[in-house]
Structure I
Amino acid sequence: MISTAIRVARVGSAAELAAAALMMLGYPALMLAALVPNVYAFAAAAAVTYLADHYLHRKGSYLVNRLSKVRAGLSIRFLIRQLLLILLLARMDLADNLIYYGAIACFIAFYGLQAPHGALVTLIRNRRRMPVATRNVDLKSRIRIPDAPPPGLLNRSAEKMLHIDLAAVVGILVSCAVDNSVAGFVGIGITLLLGSLYVLALVPYVRGSKIPPNAEKVLAAVDEWLREYRPETVLYFSGSKDSTYQLNMWLETMEELDSKPLILLRERVILQSLAPTTVPVICVPGGVHLMNMDLNTVRVALYAANVGKNIHLLRVPTMKHVFIGHGDSDKLASVNPFSKVYDEVWTAGRAGRDRYAIADVGVRDEDIVEVGRPQLAPIETRQGAVGDRMPTVLYAPTWEGWDGDPGNTSLVLAGENIVKKLIKADPPVRVLYKPHPFTGTVSAAAGAAHRRITALVEKAAVQRTADSRFTADAAEQERATADLARIEARIAELSGTGGEKGDEAEATRDGVVDVEKHAEVARLRAEWNDAYWRSFGSFEHRVVTGAEPRLYDCFNVSDAMVSDISSVVSDFIASGKPYAVTDSAELGVEEFKRQNTAVRAAVILSNKAAELGELLAAVRDPAADKLAADRKELKQYLLGPDEPTSIEQFNTAVADLALKAGTRNLGQESHNAAGVPGADELSDQLSPAQPVPAAGEADGAPR
């Protein structure tokens, strides 16, 4: 019942649900207490509404955000409480008392302060919003960016301003209780004084010396930095906050490029959730600003996703454009017809090339280059038989997708069967359950299945810990737990500066990564991962969510995996370990393998998961592993050869394409010198003199 209510209310916990219920019930209670009238009941109900409202805001509750959509937003809730207080005074026959008129005058004046307060906060935020935001770009020596206002002034400013009425409300209630107006007028004075001081405290931050330079100066400084840095290879990305993982997976590859890298982003929310990197990053929300940016030294542009805003960079002819994607799988997204707009499409292995040939979406075979998957370098290959050690099986289902296809995920139809059979396996195995972060965002059934599976794994973990057959080294676990606390504290200390600042202008000014700290954090994260796995028994089932430990870390401690059709399967194949894939759509083994290259060396599971025994036998006994040779062959087909390494292949592909871009540009210069119109001149003749507006700007719509 409670879990259903939590899901319907879209709150995060039972405590959040309780706070929401108390807040909703508090206002009828306030009205009842005012009508009775009863000062003490009114005070109690008011305290409940204040505390519940504050708690829900601190939690960032979805429910509180929705209230504003039904005209019950923060300001309205405070106004209702104040009006009910006036009603209480009237019902207590205080309408002729000075405190009654003082309360009315106070709340009118207090709301009069809301307008300049809101205007100042909005003005400060708008003036501190940069036309471009950066990381690892030295703008500090080129332009003056002042410090941000103290966080206490702007963070949750509306909530803070409104809560200043607390002094007046308390004072008036005390006056009602003791039949003396002094406390009420003291409270009123405090509220109006604090409200006025809050407004006055914001005023200095709208003056010239407290705001960043205008857009023209900032863009000029960025162009000056670009001319000095001379970037050669750009990773371009646009998308929602939830798609940031598609970009983050390429950060280490960009750091290992032989050419000078640059990351270009289009949305501020992506920059805010970007993983730490040493690569220079420029976020350019405005299409016109991007089109006017000096990128003449860039020769290769890499695209990790097919999105509409790609056109703003694709129009530049002096660089070659490449689709690199964000994973290797047999899903339709891997052969998107949009891919034919790029000069080249880079795939991991031969399988990617063949997918485009079969799909026949207009991507020419000569424009496809096989570069491997540089991200897979951390994945460790299988090291012999498990012996007496308890094997670990990872269940890593993908999410339900947008189209409702039952073949997208095994969670709904097969997930519980898979987990139950693994938990009950004899000889026993350890189960790791790591769901896709999008699980349940579209399908309620998938979300419910995820919660049931989580409960199954957690219950089995508790039972196994209490089972005398399974023992752990308590002292070692204690040391590992202490190591985790120490490492996390050090990582927090190292990571709590620079680009982590909430103010965009300050983060741009100070967001140049300390390379030594960055390297230390990377080392500490490796230590954290080791300590994490030591902090609980090697027999203990585990639900693994969140960013850490990463999926590849789970690969490395697992002896086999069960998953669905996604890039997770292709990546796991790099380990050489046995794996199973669920045919949730019930296509049949032969048709399932025909349609999905990555499952050709997999144990194919039905929704009842009756075939799991074959996977577990392969894990325990190499002689029973009938698919070992097939996995080796499939690995090379999907991911390319082990030598040269993938990063070497990637760097070679970048260099080759940069050479093609340079050759093309020299040819255009020769044409121009001879007086023959080249592509650039023809483009200028056929295009308007002004920069092409970004999407939505031509019709006057806001960006």
Structure II
Amino acid sequence: MKWKYSIVRLLCVSVCVSVSVCEWVSPPPPAVLYGEVKSPLYPQPYPAGVYEERDLTVPTGYRIQLTFTHLDIEPSEDCYYDSLMVIHDEKMLWKFCGQANSADGNHPGNQPIMAPGNSLRLIFQADETNPGLHKHLGFSVFYQAVDVDECAVGTEPGKTPPCSQICLNSLGSYFCSCNHGYDLRGDQRTCTPSCPGGEFKELQGTLSSPGYPEPSPHGLHCLYNISVEPGFFITLNFTQDFHIEHIKNPQPSCLFHWLQVTIPGQEPRKLCGNESPRLLHTNSHWVLLEYHTDWAGLSRGWRLHYTTQRVKCEIPKGIVNGRVTPSLPEYLYKDYIHVRCDKGYMLMKGGKEIEAFGSMCQSDGNWHKSLPECHIVDCGNPEAVLNGNFKFVSDTKNNKYRSVVQYTCNEPYYSFDKNHAMVQFTCEADRKWKQTSNDVIPVCVPVCGRLEKSNEGRQKVLGGEVAGAGAFPWQVLLLVPGRGGAAVIAPKWIMTAAHNLASASKDAIKLYVGHNDVEQLIKSPPLEVASIHIHPQYDNRPEKSNFDHDIALIKLMRPITFGASVMPLCLPPANAQYPTNKLGTVSGFGITEESMIANKLRYVKLPLVDQGQCRISIDEKRPTGGDISIFTDNMFCAGFPEGSKDTCQGDSGGAYVLKDDDRYWAAGIVSWGINCGEEGVYGVYTRVTQFLDWITKTMEEKTN
């Protein structure tokens, strides 16, 4: 900041003859921390007849320090003519003039000058004895605020300390504090004895008597409430330096000074004397300390460090067929445990299954849930298999985990396919009965073409014999009306000749199975028919005599359960052969050689006839035989050249069977012929192998 000429001052209080004397009347500038003051025209020589005043102020708590960067004022004795005066509280501290290193005047030098306070007044004056500009340059001074260490000032001899106990210097000020066990009074300087006391909720901490390790003040009654979270136990650990006044009478007696320890559920305990209690295990999450001193005596006090330990819970007992995790040597408050059952066992609680189990160690040392049990998995009853059964083959004869059942079919009437000779299922941990590969139970399929009993009997039926009970279990008595035959080929499927059904509705068809005696058969309800399926290429026009494609299928409403009296006949194998002269068997309830309708099932064995010979025998009869059907590759002949043994009316639709490897299969269907048992003429049969694709397709499409 530059000095102003006296001639431009705002207000002049008085005018003198030789010198203008004026004062600033504007408000004092705000306190700053530093600045610079220069003589008028500096660094040019200052003019004559100058009188300048400048007030410097820094914030309270600081002192002003002056540092001259240059001072060149006309020297004189006692700086009488020209000078720079430094004034504090109306008292002149310094008066400067002259040049550096000059013999005259009073030069401040290069060292900083410290004022005693936070304000100064600078007065620069120059007389008019040398009109015009002086040859002297004047001065330049830098001022700054310097913090006062009030605490250090208080330690000087004769100075009163600003604080009664602890003084802490701060920038521009100071503040007082007190030793442990004392409080700062309202004057913010004086300390008075006090108890810190209060509530302590941290899990560990350090407490001591007021003023420790200095002797405790008199007249104390301090309360220390250590209260931590439930679930923790507090342990007090006193240091070795323990001293509370006691009276020997003859035992130490805590009459005037004491530290009382109060623990819930216990009698309060007073401590005093010279011997440290060391460790005190409270077994509580709360403890109250009361420290008392009267107005006499001496106690050097005490110090302790308190810690906490979590409450312990009982180690869980072992779980049968399960385990507790984690497995720890001890379990503490807020520890969690889980129970896992062994494979094949499930968690049970209160008689109900639970998905998972967890329990926490509580603050009272108990688990918040009692342990569950592990019960073995139950897969439930094994799935029943149609026309079969199961039995347990494991040591456990129940439906529990690792139990094994073996499925069997109702032999000899049903069996699994060749890929399932033995079917075993195991109860697995996921509560399902499973095989090694999958959990699908194979189907018991009917055994076809097997006979349990041999064909015996001597009664002739067009050269045949009476069939014994169960001899031809696939035989069906067909009433349309009129009598015919058919064969069971599947649980819901019957095969017969198309001409039997050509003019019949499904409601008019009656089918009987399970017996070889007609009277016994018709006593039982007939099988219910769901639908009939005549080969689409069969020509049933009355004016035509054509038995080509003479095959039909009947679907039943409900499947047949097979047994000794009813079993299906096998369809031809893929490589079926019809070798000439091979004997086949045909059965039926048709006309006997006595021209009587048979009431008992009869059968006859007939050899296969060469196709060419069969065709010739038919062609030879055609000129004299009237309307005779053509012979096609869908047909074959069977019989003896001499006749006598043959099928006849009432046998149509029955099966001509061949036997391979103890299994009978449907080689043909009784279709037509020229008379019955006539010499040189053979019975004609539908060749079933020609229609396997149609049979399979029809049965698959009509499954449901």
Structure III
Amino acid sequence: MLPVITLKKGRGAMLTVENKPQWSPNDVDLYLFHEGTLYEGYKVFGAHFDQVEGKDGFRFTVWAPNALSVSVVGDFNDWDTGTHVMTRIKQSGVWTSFIKGIGIGERYKYAIKTPSGTVVLKADPYAIYAETRPNTASLTFRTDQYLWKDSKWMKKREKRDDYHQPLAIYECHLGSWKKKEDGKLFTYRELADELVDYVVENDFTHIELMPIMEHPYDRSWGYQITGYFAPTSRFGSPEDFMYFVDTCHARGIGVILDWTPAHFCRDTHGLGKFDGTPLYEPNDPKLADRPQWGTYNFDFSKNEVVSFLISNARYWMDVYHVEGFRIDAVSSMIYLNHNGDLPLDVKNKFGGYENLEAIDFIKKLNEAVFSRYPSALMIAEEATDYPMVSGPTDAGGLGFNYKWNMGWVHDILRYMKLDPSDRRYHHNLITFSMLYAYSENFILSFSHDELVYGKRSLLNKMPGDEWQRFANLRVLYGYFMTHPGKKLLFMGSEFAQFDEWKDLEQLDWKLLDFPTHKAFHHYSVAFNHFYQETSCLWRLDHEGEGFEWIDADNSNQSIISFIRKGKRKGDYCIVVCNFTPTVYHKFKLGVPANGNYLEMFNSDAEAFGGSGQCNREPLASIDEPYHNQPHSVEITVPPLGISVLMKETKKRKLSEPYDQV
């Protein structure tokens, strides 16, 4: 007798045949899952509260195609593998059961009998909550009880055009941003006050959280995951994290999550050899192993894995209202031998080194996200010259809308480490980026990757005595904020953290008691404010007409000057960066129009810790062409400093000194 399938609100199908499970995925769900297009699989798989025949309970569904049997075990049945045996749905490899009487917060795992006859206990791949480390069980929970208050934000977000808006991202590791006096971690709700207030006060637009998906080992920083659908319980419950995001939105802050679809944790309770065989990872161990990180690669050739991952991305946006993702290790996904960490030289079926299945997955992922959330942020951490990473898929691109500009970061940091007297010989390091600045939609990122493992903090990379190091850091930050591209800064860099990031300790907040660090913090906040208020610094970030060199070739003095332009006529600013400690008075500079020019920002202001070599009075232009510009002005160029000029207008006056912001 065949089962009669009745759909109920798209959540599953009621099987009415005797001795069949009462709840299971319907035929459409299964078809889409095996096709790789079940983008809301989180509604089908995992543990979901329901009522069957008037009885409350939870429906459990899991994919384990090679298992001989699967059962749900937990405290509710004394972890007995014979009490709640699941039923396999046809030949789908999907197992399901409904267990009445189970409430919220019950610990559970799947007891899977493998083809070899052994039984392994696995956490639920789709679990929405997990025990706090070192315990590893999944927990039943409901995410439909929280009352969101961000409807205005969500409606406004639908129309947001990030390409032509300021984007200043604060990258944060929740476990080490700040800790309580007893060393304990702040909760999501406590961070909703502490962290969100701080981000608002520092004039950032977004928070990017290093992975908060459940992970067993603190020092993996969240990049080796066992629970892709569960916000880590280190900081509280799923509802607590919802409150955190809701608070961010109430304060005008977007939330970006780091996400790692390239590889996953090998821990026994995780995805590895889930049903006793390679399931989420490739069958070939040479392709499955990621020796560099001690993890398994995802197998993008399996449609069910594609459904799992895309559903995961949609889940965080659907359920937690996040704005998007910074996708980790994209290079290791699109190239089979990236970093040379695989045991053999692996090629695709055409003899190339691209991972064709991973590339197809990335395109499908971005299409699935943008089809539902056109304003999403999909940011690739991609370190190679692979073309069109942020290009549309229908034009042959990968479909991201942003890519980290890692080339610029490496070049500028290499340059800034040099003694200023040697910088003239490496001038191309600060100008080369403009040759490719518009090949992708770039984000300039001073991320945690640049500040760990002996790489030193940004301040500690700078040469010279204490004054010069802070001055170098100010001009570096100024160039960072005025160069085309959106911005990302790792926590602590805003107040010139002296030591590199220490992931087991909180940031060195006591540094703010020192005048030099306090002054730099004032500088970074003031520049963030100036950046957001100055449309020409972001309006045409990704369009070539938004930038013009005034002088890119002054290697002898290590000075560069350029124009950043906005959309409207007359909306522009002139930027002068001096990478040596020499002050230049009456420095001749070409300008595009006649009139008075006002210095709107100067990193050498005394309030920022500088020497005060500023241009406090309006600078009258001279009718003498210079630097291929029709007019010129004479300015004081600050030592190891940046000066930003704007043409005086009726509305633009020096009514509020930049160092008082």
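Using semi-axes √(5λ) of the Cα gyration tensor in Å as the calculated read-out, with 137, 45, 17 as its value, let me know the right label among I, II, III. It would help to have the intermediate numbers written out before the result.
On the way: I: 51, 39, 23; II: 137, 45, 17; III: 52, 24, 23.
The correct label is II.
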- Task: Kindly point out which one of I, II, III the value -6500 was derived from, the read-out being helix-only ellipticity at 222 nm (-39500 (n - 2.57) for each DSSP H run of 4 or more, over all residues; to 500).
- Result: III
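Values quoted throughout were computed directly from the atomic coordinates according to the rules given, and no laboratory measurement underlies them. This structure is a prediction, so every number in the text was calculated from the model and none was measured.
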